[in-house]
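Coordinate-derived values only; no laboratory data. Because the structure is a prediction, the values reported are computed rather than measured. Cβ atoms are built from the backbone, for glycine too; each structure is taken alone.
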Structure P
Amino acid sequence: MNSDQQRPKADTAVQALACLEALALETGLDDVSMRDVAKRLGISLAALQYHYATKAALLEAFVAHTIEGYRARLRAIAAANVNAPGYGVAIRFMVSETCRIGESGVLAMIQARAFHDPAAKRATQSFMMAYLSILSDIIAREFPGLTPDETNRAATLVCSLLEGLASTLDASRARGVDEAQVVEATIHIASVIPRLVSSADASIRPFL
């Protein structure tokens, strides 16, 4: 089979992910079926199942596609900041994405299903592992003096901070706290965590 014949199949697979996202944002992820995605895409259910046998496979592919999008964006950030510290810029991007996902993203819907849906749990775990890997890579480049263990701890702390951001913003709005200040404070804290991990004295090092 030549490349021209293969390309439409690849396009269909990617377009199915876009259809899943659009439908989920319209009706909620729980109400989206494989038939709904196939209908929106204008293909038969069998044609969709050629790419994704089940809804679980579709969700896992959506997460993998999102992760690759993150990696591509962060590679672009690194390339644009080759002569300047890119960690702060990368953190700002990750914070903005965390806010976006927390407000209406399909990833947030998948995470919400993880408590009762094994496929959603696997997809969420896959995303978090990739997220930690991305953070570790960025921190290792920007802070070469950190040991591998310190790099992993810094990445885990930053990840924990960002994962709680959406809930923190919800509470902040309810209490009348300036949302922009919370976001900027989060960015600042995330930006200094690697330095805290590397310079912490013996009394607090076990906690970082």
Structure Q
Amino acid sequence: MAEHNGFVMNKVFKDTVNVIVLGKSGKMASCVASGLSQAGWHVQSVAANAFEPFELISAICDPGPRKPVVVDFTQPQMISKMMPVLLEYHVDLISGVSGGGNAYLEALAIVAEKNSVVYGSNFSQGFIQLFRFIRSVPDKDQHIWDTAILDIHHAAKADAPSGTAIKLAERLGLEPNNPNSVASLRLGSGVSEHEVLFSNGSETIRITHRINDRKSFIPVIE
């Protein structure tokens, strides 16, 4: 299983792939389906609410010679419903699902034994740059600075801390479930904001990444 580092699907010709986006009614799924369709991909959407395997199977078998790829930004519990279909029909998966913990990653690993799986806690270009910067901070410097993460999402987001915040915390050696290390707020209708703070008592560094539009995920997924 690979974690994304940008430009997942552009290596394959668009007319040979059928992109199946899970979740017709979700904000993120709708944005992904619309964005990829506008970019020239053949896209089908499958309902996540009242999920029925036959609908996914129908989408997989429908486009004939096109290779199916499922894109999932729904909820962690969907993987147990999808897994038999993905394995039986040898369908590759791109997942941006967060909040599933180790159980979800273990399920993805099972799928990855037979199929290609790309997983990312955040598919925005800005986060890739933020994480590269965080990775450049030497471990010895982290002991000089007190470090914390602020994790802000819209009120409807189910998990806290977010997958993005957990990924940042792991890199910085922080405990994601310690509120003194990772503070999560869920309010309003904005998309997401993550801020990494470093302080040594006499000065403070604040690095903020804010997503204003879900369309920012499309170029990296593509």
Structure R
Amino acid sequence: ILWSTQRYSYAEQEVPELQPQDISDPRKAGNVFSFSGCVVGSFQSSKGMVRLTLRNTLSEMNIDAVVWPSAGKFPKRPGWGDQVSVHGHLGEYKGKPQIIPVAVEQVKVIGQCEPKTLHLGEASEMLGQKGTFGPVQLLNVERFTSKKGKQHLKAIFRQDSAFVEGIIYQGSWKESDFEKLKSKPRLRIDAKVGTFRNKISLTVKSYDFIEG
């Protein structure tokens, strides 16, 4: 992952907008780009790292904006439905592109948006794809330890008459959320659709509680 602890402004230079071809070009790694999109997932780790999943419907690109604690602290962390503009270095983690700002000032909320949410009943038509589902109810959640000692969560989600099982890997959930997750809350979940034991399954990347 490429990032810097220096604080400076990109306003004095022309920052190109990130394009799909930039992601596939290894020569562009580490270069500074701008990217704007709708927040469809927002997660903060126990160590203070913030990951915003952004979706740009015009370019049909999804990318994570990763803000490390060294970049500063958000006065208010951007959340689901915020339209965000980010300037940062192009990086990669586990084969997935990221844009990494050097300071929280380079992440700006520029408006509101209404990202498309999917119904759980549509999951069977989305194998291998990612989407935002909701509102879903978390019917059951159980903690388990993997063979490598990681703490993951097994979950069952419901939306109307549709039921889908899923997993939330360590790093995508917070210990401080566990009791609330056990209370059968309503959620929006950003997840990838796959199968497990010949059944549709969701790998949840991030979640937002729906209050009220």
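Some observations on this one:
- Per FRET efficiency 1/(1 + (r/R0)^6) of positions 43 and 195 (r between Cβ atoms, R0 = 41 Å, to 0.05), the highest-valued of structures P, Q, R: R
- Structure responsible for 18.1, with mean count of other Cβ atoms within 10 Å over residues 19-26 calculated and labels P, Q, R on offer: P
- Identity of the structure behind -0.35, -0.43, -0.61 (criterion: log10 I(q)/I(0) by the Debye sum over Cα atoms at q = 0.13, 0.15, 0.20 Å⁻¹, for residues 147-186 alone, calculated), options P, Q, R: P
- Given -26500 for helix-only ellipticity at 222 nm (-39500 (n - 2.57) for each DSSP H run of 4 or more, over all residues; to 500), calculated: source structure among P, Q, R: P
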